[in-house]
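Student: Several structures are given next for inspection.
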Structure 1
Amino acid sequence: MEPFIRNDNRQGPERYELASWQQMLSGLSAGFSGRGGGVSSPPYDSLNLAFHVNDDPRSVLQNRSLLAEALGFQPEAWTCGQQVHGNLVAVVKAADRGKGYLDMASAFQDDDALVTDVPGILLTSFYADCVPLYFMDPVRRVVALAHAGWKGTVLRIAESVIRKMESEFGSKATDIRTAIGPSIGACCYEVDDMVMARVHETLEAIGGAESIAKVAEASLKQGKFMLNLKELNRIIMIKAGILPTHIECTSWCTSCHHDKFFSYRKDNGVTGRMASWIGVKER
């Protein structure tokens, strides 16, 4: 069953929520934005949530405010990092609330993942085909997000988040719930030999070399492969100790569903960005 359910409020920002998680942890909000219900003009129409795509910054701020308020958070709760396709994880403290909300310069630098146990902080990151990864420890009320393109995936950013939750907050991998959100699917994601070599290295490093057939198949083009980043991240999570029954995975492909999502490949690099979010509201 699809875990990311579209919110029925057609008047507000388009969004897809992790409904089962929100029932599991009181005050939790987690999900992924669509491309509709915002104020940005083409080619960023209309709910672009990122500054770095050359959209009008005033439109970006208004879109961020619209989404935060629709989720029941103050706009100033919006907290994000500079995404560089790495595997660094920032621990977000109360004093960090709002970093990156007003501009890129104030965001966490060089961090593709954020983790916090502080209520009232809305962790966010941005996408137009890359894979959003969600983490929740309902026992210790810790939440995290990771941005995983192919580079972050082969660097095992999912494992980095799990280890950070264990070391900083005492989480147990067997307690952690994870989710894999809308991204480009194996149906549309063609990669070359160089990327596949890195995928092989990653699977060998975690003892999952036999899983290569699950994550890629040959394309019709010579030397090209169709890569399933969602499945690769799922395997990395399991090898890091996450129970398979604790992993939710979307069926949405951002390239196939261009009417609902921005897609870097579909739009030839000129497009807006969706946001993933997760946060626990203050009691």
Structure 2
Amino acid sequence: MSMIPALAVPLGRPRVMGVVNVTPDSFSDGGRYAAPADAVAHGLALLEQGADLLDIGGESTRPGATRPLVAEELARVVPVIRELAGAGALVSVDTMRHEVAEAALEAGAVAVNDVSGGLADPAVLDVVADAGATYVAMHWRAHSDRMRDFAVYDDPGGVVAAVCRELEERVEAIRAAGVADDRIVLDPGLGFAKTAAHSWELLRDLDPLLAMGHRLLVGASRKTFLGTLLADDAGPRPVGEREAAHLAVVLELARAGVWGVRVHDVRSARDALAALAAIRTETPSEEGRP
């Protein structure tokens, strides 16, 4: 399989990856799209709103989540991917398992978004290499039920240096498996084995990550560090009430030059990016308006 042109051609803005969680225990939507038909309908709606790529996941990675059986994950994502790819969508599969990656690519996915960067199941790298697919490798240290224990970055350079170093180790493994550099996308893994302070530190200092020479995907949408930032006496801001803060992050990511943003609210993200593009572009004002 050759590189899908739409994933490689510069857009002049970050690609908007719309999230479709086909899980009963998603942190962001509480299982609202767990049924395949609902997930397909949601994916089609995100396409209408301007998603460039749909990320279909059948395993919740919220803090403390336990893993489904392989058969369960396959049953969740493969029918949805087949339908959405058949409708013309560019689809990535959000999985750490080689069996799911292989079935998803056969069903029409063009990319594998692996939050473990190949650490959870190294065989996924061989699947990606054989298929010639795009591979997103996220910074990761442990599964969701244990990742809080690994949120320690005491070496010189702190979290930024550690993430760069550990991602570079993953890049070496990915290359060794036969995945070409132009198929590799990196993700700093905001919130994964990271405190809120760690996530903000990574966002403040993206240059070292961008300097690694690979496209960068960042997912901040609805995450805990936003809820913590907006907390009041009642506690962290609820998941569904974090979008304004998230859009501020999206705009900073666009200014930094990231390749993609992984979002739940596609319409809002595309609106914010359109406004940023209008600010950056000199265009005549409409006749009769100041």
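Student: Compare distance in nm of label points 7 Å out along Cα→Cβ at positions 170 and 194 across structures 1, 2 and report the one with the greatest value.
Tutor: 1
Student: I have 23 for relative contact order in percent (Cα under 8 Å, 6 or more apart), calculated from one of the structures 1, 2. Which structure is it?
Tutor: It must be structure 1, since only it matches.
Student: If distance in nm of label points 7 Å out along Cα→Cβ at positions 98 and 202 is calculated from each of 1, 2, which structure is the one that comes out at 2.6?
Tutor: Considering all the candidates, the number was obtained from 2.
Student: Quick check on the output: 0.95 is FRET efficiency 1/(1 + (r/R0)^6) of positions 50 and 154 (r between Cβ atoms, R0 = 41 Å, to 0.05), derived from one of 1, 2. Which one produced it?
Tutor: Derived from the structure labelled 1.
Student: While we're on this one: So distance in nm of label points 7 Å out along Cα→Cβ at positions 82 and 138, computed for just one structure, reads 3.8; which one of 1, 2 is that?
Tutor: Going through each structure in turn, the value belongs to 1.
Student: Given a computed value of 1.8 for distance in nm of label points 7 Å out along Cα→Cβ at positions 114 and 274, which structure among 1, 2 does it belong to?
Tutor: Only structure 1 yields this read-out.
Student: Right, here's the next one. So helix-only ellipticity at 222 nm (-39500 (n - 2.57) for each DSSP H run of 4 or more, over all residues; to 500), computed for just one structure, reads -6500; which one of 1, 2 is that?
Tutor: 1
Student: Taking FRET efficiency 1/(1 + (r/R0)^6) of positions 58 and 146 (r between Cβ atoms, R0 = 30 Å, to 0.05) as the quantity of interest, name the structure among 1, 2 where it is greatest.
Tutor: 2
FYI, it's all coordinate maths here, none of it is from the lab. For clarity, every value in this text was computed on a predicted model and none was experimentally measured. Cβ atoms are built from the backbone, for glycine too; each structure is taken alone.
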